[in-house]
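Undergrad: The following blocks contain the structures, represented as structure tokens.
Nothing in this text is a laboratory measurement; each read-out follows from the coordinates by a stated rule. The structure presented is a predicted model; accordingly, all values stated were derived computationally and were not measured. Cβ atoms are built from the backbone, for glycine too; each structure is taken alone.
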Structure P
Amino acid sequence: MNTVFIGNKEVTPSKIVCVGMNYVEHIKELGNEIPENMTVFMKPNSAIAKELQSFHKEQLHYEGELCFVYDDDRLSAVGFGLDVTKRELQNKLKSKGHPWERAKAFDGSALFSKFVEISDVSQNLTVELDINGENIQSGSINQMMYKPNDILAELLTFITLNNGDIIMTGTPKGVGIIDKGSLFAGKIKDNGKDIVKVQWLAK
């Protein structure tokens, strides 16, 4: 089983629960309609990777996200995550009304920084993604249609979360192609101060 770190503690998530289309500007950039209800999909533990790949049967796309670890009925730690997507395949599946798993849940489709423990979810958290030194994505909790604690409450109405499971809260606008050799730098800030930093070089 693949693992992530909360500080120096190794944790094994049983699953990753993802919220899609949670930022209005991202919905618009993909030409989608705002959904009536929260969009939820899953990634298995086998999706977790340490290296960022640029190609997996097709060119891959990045989505930077604010992510949380679930523990004892609350969101106990925060980190940066990349939802790696086969966008061309996803669009084909969506056009036919089929599930997204082939485009979203493949091996290597989830990367995470180390997580930092939190006592509660600060409403001043922001997520940022730089590629080759240029800021590409930036989003905050106040831009989300569904806030982290609301996401958790909704999920618990229909699914059991195990300690160590990860919740990905959606991506702000600015998604795009992963180019081989590009340097990805993710940050989580609280009230403007860096609390999480991570880098990956796309293979």
Structure Q
Amino acid sequence: MLGYWQLQRLQWKNDLISSIELNYNSKTIDFPILNDADNKYEYMRTHIEGKFMVKQSMFFFRSNLKGESGYEIVVPFKTTLSKDVYVIIGWIPFDKKDEIDLKFIDDSALTKIEGSLIYSKKRKPLIPDNDISSNVWYLMNSEEMDIVNNLNSSNYLLKITDKNYFPQILIEFEPTNITNNHLQYAGTWFLLALVNTIMYIYFIYRKVH
């Protein structure tokens, strides 16, 4: 049953990767500010215009694509639209959080930025609570972020994907770089079932004789 469940997970993961590839490679769309009730636009490319609110920047505990611990920096963005948008500007190493100076972001000028849409994440039981006092976050949930920042934001976040946008920090984005080991997991469970069956038959055989 566990092996069969992993085969179902394999199909789900393949469908997810196909959906991400389709969205990311489609044409650039207008920001779905009025259509954010679900995640059907996630990973699609878009653009917004407005001003950064650097003083309300947040640090989200994340590993980069190499597996190194650090923080993704999220900066609220006051758009010219009806809602604000949280912008994921890039990643810094764990020990740089207290040293980083975000003065390289011009928060006084009207700025147009492009990136990929990321949908607000739902809170699950095992996710730690955000450490607001230390400005360390664990969940990119727009509602929780709005409560702290007193904002009215979209359920979609914008992740900057152009590596040259902010050369002072690491910008990386590989939407289809998703681990998919469910076939190996299924094989492991089926093999364990076979080994246990052989051992059980051998045990019965010995008992009979």
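Undergrad: Assuming 23, 38, 37, 3 is P(r) over Cα pairs in 10 Å bins from 0, in percent, for residues 22-61 alone as calculated from a single structure, say which of P, Q it is.
TA: Value 23, 38, 37, 3 for P(r) over Cα pairs in 10 Å bins from 0, in percent, for residues 22-61 alone corresponds to Q out of P, Q.
Undergrad: Between structures P, Q, where is FRET efficiency 1/(1 + (r/R0)^6) of positions 118 and 158 (r between Cβ atoms, R0 = 25 Å, to 0.05) highest?
TA: Greatest value across P, Q: structure Q.
Undergrad: Here relative contact order in percent (Cα under 8 Å, 6 or more apart) was calculated and came to 31; which of the structures P, Q was it taken from?
TA: This figure was derived from P.
Undergrad: Something else about it: Where does the value -3500 come from, among P, Q, when helix-only ellipticity at 222 nm (-39500 (n - 2.57) for each DSSP H run of 4 or more, over all residues; to 500) is the thing being computed? Each step should come with its number before you reach the end.
TA: On the way: P: -3500; Q: -9500.
Checking each candidate, the match is P.
Undergrad: With FRET efficiency 1/(1 + (r/R0)^6) of positions 86 and 142 (r between Cβ atoms, R0 = 30 Å, to 0.05) as the yardstick, tell me which of P, Q scores highest.
TA: On the way: P: 0.45; Q: 1.00.
If we compare FRET efficiency 1/(1 + (r/R0)^6) of positions 86 and 142 (r between Cβ atoms, R0 = 30 Å, to 0.05) over P, Q, the biggest value is for Q.
Undergrad: Determine which structure produced the value 15.3 for Kirkwood radius over Cα pairs in Å, for residues 70-181 alone, calculated from the coordinates; the candidates are P, Q.
TA: On the way: P: 15.9; Q: 15.3.
Considering all the candidates, the number was obtained from Q.
Undergrad: I've got another one for you. As an exercise: log10 I(q)/I(0) by the Debye sum over Cα atoms at q = 0.08, 0.09, 0.14, 0.17 Å⁻¹, calculated from one structure in P, Q, equals -0.38, -0.45, -0.90, -1.24. Which structure is it? Intermediate values should be presented prior to the final figure.
TA: Numbers: P: -0.23, -0.29, -0.75, -1.18; Q: -0.38, -0.45, -0.90, -1.24.
It traces back to Q.
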